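The structures considered in this document are given below.
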Structure 1
Amino acid sequence: MKKFPMKNNLKIAIPNKGRLEQDTQKIFSSHNMEIIRDKGDRDYRGKILEIAGVDIVFLSPKEITLELLKGSIDLGITGLDLVHENIYDTENNVALAHNLGFGFADIVIAVPVSWIDVISLEDLEDVIYDFRLTNKKRLRIATKYPKISREFFVNKGFSDYILVDSHGATEGAPAYGASEIIIDITSTGSTLKANQLKRLDSGTILKSQACIFASFNSAWNKSKLDMLEEILGLLEVSKDSVANIQSKILSFQKKPL
């Protein structure tokens, strides 16, 4: 077991349940890092057996993004989509340390299949314009990703739409009249099809997967950076990539190490 000073423990948050937790456990275990819970399956604290000085906390994927932003954890494993949605000014608050290769899903624009002539973003732009002229109101888009959606449409120069916050099954919003179209996350597309929706060509806003993120807002020190190097090395991240991540972290530290 490799040991680091205990007072400088590295705090890592991983998903607390479901497929994301299982896949995280699996990939760490396959790279000689077994994650265990301190007091059984219901405990929300744990450790890596092979590396002393690492504290594991089990949180929901969204909670992990918020704790990364606050700096109460050093590393977090969560979805790229959640980081971009929940962490403002993303590149100045976290670094993407490693893509883990599971939890793949896309944030996409989906419209009713009955809109047979609406295939591309250009078609959607025409629909948005015509909808405003015809109905004297803006087209509604239901989504759980307002930040990502707004940034995408601003970049594309779209206007005359309204984003409607979705707190339930977003794909059902057009059917019950809450919106005309949706922006949602999908992996297979089967749920969209079941709700008579289709993806637009070139309508993929973000391709997401589970990743390891490093917080620029936590209190890093040499011991933690050494542990980061150890963990990423075991995950087969190149030395140049590790050095680049460490350099980014150091550039955001308010106090010298």
Structure 2
Amino acid sequence: MLSTVLMMCLMAGVFLAVAGESNWDQSTRDFIVEIHNKRRVNEGGCHINKLVYDQELERQARYWAERCVFKHENKDGRGENLAWDTKKSAETELITSAADAWFEEKNTYSYGQRSCGSPYPACHYTQMVWGSTNKVGCYSTRCANLGQAAPNAWYLVCFYTPKGNWVGEKPYEKVCATPCLEGQTEDNGLCVGEATAAKAEEEAATACENKDALCTRWAQHNQCAENAEFMKKSCRKACNLC
């Protein structure tokens, strides 16, 4: 049996348990990168970064996984995907099942909808393919008791930076003048390196303007506080940030 973090809504509480054995090694890290990038390139979009593995994100993922608590840490600036499974399969088979479950959310997602969580949850899928994300780090362990989810469960935690799933933004572009941003190179359909436009985009994000016609409405519904990072970037005027 496999479940993603959507099972959280079935949990009545939070439990701490002792983590058991782990089969995490370099071949597993390489497989994580491969299974993500294969799905990213198959989206057929543009300006999609090629993911590289990040040891610091793995360190953070290990800390969270070994707590054996099936919930998001929700740390600012970082994307998170979680999964668990009760099978005793090989590590790569378990990772593949988790990635397949995340990616299957694409079937309920309409490209360009303003939120990955509405009308149907698809935030695991969108984080997997989010174009501006360029780093991933994961860790898995076997938990004697993963809260109320399952006994002796394999638990996978994957963290991503920069995070995706910004409300009002698409996960990637479908039509671009060039496959990658200026300063980047294309590698088998994905983009490598830092874009020279990144600094210009950062400066543009500080302009005193609203970049979406709905900024004022969002501000009236407390999004300046509840979705601060996106509003800071897209609705500075409506949030009185300038």
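Taken together, the values in this text are just the output of simple stated rules run on the coordinates, not laboratory data. The shown structure was predicted, so the numbers you read here are calculated from the model rather than taken from an experiment. Cβ atoms are built from the backbone, for glycine too; each structure is taken alone.
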* To do: Could you tell me which structure in 1, 2 was used to calculate mean count of other Cβ atoms within 10 Å over residues 45-52 as 17.2?
  => 1
* When Rg and Dmax of the Cα atoms in Å is calculated, the result is 18.7, 55; to which of the structures 1, 2 does this value belong? -> 2
* Computed 15.6 for mean count of other Cβ atoms within 10 Å over residues 37-44 - originating structure among 1, 2 -> 2
* **Source structure (of 1, 2) for P(r) over Cα pairs in 5 Å bins from 0, in percent, for residues 61-132 alone, computed value 3, 13, 20, 15, 9, 9, 12, 11, 6, 2** => 1
* Which one of 1, 2 has P(r) over Cα pairs in 10 Å bins from 0, in percent, for residues 109-188 alone, as calculated from the coordinates, equal to 18, 55, 27, 1? -> 1
